[in-house]
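Just below sit the structures, each encoded as structure tokens.
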Structure I
Amino acid sequence: MNKLFNSSPRILMSNTAWHGHFKTSYPIAELIKLMEPEFRKILNYHQDTTFSVTAIRKRSKNGQYWSNQRMVELDCRLPLSVAVTTLAHELVHAEQYHQGRLITQVSNGRWVRYWNNKPIEVRNGYKAYRALPWEVEAFDRESSLAEQALGQIGLTTDDLNGVLI
């Protein structure tokens, strides 16, 4: 059961995040509320995009974008400086899907991904993941987008280290 974040109906917080990681999850939810309008000015993603703060089971994953739900999910245990960069990364994916450059479909019981209308084979392993064209773009853009969005409100990622919003 997820809780709606009290000040934004588009931000959900899992029970695990709310009860087990409140000290980190609440500031992340506040960060999303603060930064999302700034990211909206510089990225083109769906108006109905929602956000979830949760304990992602795979600890090596900071976030993910669920295209079928139009949902950005951030791990509730992240430092704020990592959370804002991860938010930027996942919103790049939201933009890629919204613009139709990245498409995910099921074909013959298998997931098939298309990048700019070309099917792309997704292989296992970190190096293969980092070589995927949509990941290359998201990693290339995440830091500058985070700094640009933060700059619009007079902050930098360094300002977020050790800060609770």
Structure II
Amino acid sequence: MMHEEKPGWKKRALDELRKLSITVMYIWVLLSVFALHREIILANYHIHYPSKFGFAFINAVILAKFMWLGEILHAGKKAAGKALLYSMLWNSVLFAVILMVCHLLEEALVKVWHGQSFAASFSETVADPREVFANMLLMFVVLIPFFFAKGLIEILGKDEIKRLLLKARTGG
């Protein structure tokens, strides 16, 4: 019987940092696109709203950290070992809810920073349930390809994914 060695703490830390970096980049690109979209729409109504890509990056780091924490705490454990479709949808719903809660808390805390009470700022943040639902639905849809890719990597392995993405196909 072969004894398989566990990777050292340095390798594990680098692997976690790489995964976190990929998540940050994915979320940053999406938040930047959303900010740019918001700026364009508001410009049509002559409302100045400069895109804040630096703020999008900070938000991406914070949200990715919550996703990483959720993974460490096995938040998506219920979907482990299930069909890719099921696990992808389950994790997208679960992490959309987690990210929405983080977003709502962040919005409320920004208003607290500007002098409002927490109760008033939170009730103002959730005043329009359609906006809350639309944001959560948007997060859900955006997370589907993320968890699809993660699921494919788990099923096929990193090397096979690299081969499929980066190698030229031969034959007819």
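Any read-out appearing in this document is the output of simple, stated calculations on the displayed coordinates, not a laboratory observation. Bear in mind that the values here come from a model prediction, so they are computed numbers and not experimental data. Cβ atoms are built from the backbone, for glycine too; each structure is taken alone.
Some points to look at:
- The maximum of mean count of other Cβ atoms within 10 Å over residues 8-15 over structures I, II, that is, the highest value, falls on I.
- Among I, II, structure where helix-only ellipticity at 222 nm (-39500 (n - 2.57) for each DSSP H run of 4 or more, over all residues; to 500) as derived comes to -13500: I
- Among I, II, structure where distance in nm of label points 7 Å out along Cα→Cβ at positions 48 and 64 as derived comes to 3.2: II
- Among candidates I, II, the computation of distance in nm of label points 7 Å out along Cα→Cβ at positions 72 and 88 that gave 2.9 used structure II.
- If Cα extents along the principal axes in Å, for residues 32-79 alone is computed and equals 30, 25, 14, the structure in I, II: I
- Test item: distance in nm of label points 7 Å out along Cα→Cβ at positions 24 and 120 calculated as 3.6, pick one of I, II: II
- For relative contact order in percent (Cα under 8 Å, 6 or more apart) computed as 17, the structure of I, II it came from: II
- For P(r) over Cα pairs in 5 Å bins from 0, in percent computed as 1, 7, 11, 16, 18, 15, 11, 7, 6, 3, 2, 1, 0, 0, 0, the structure of I, II it came from: II
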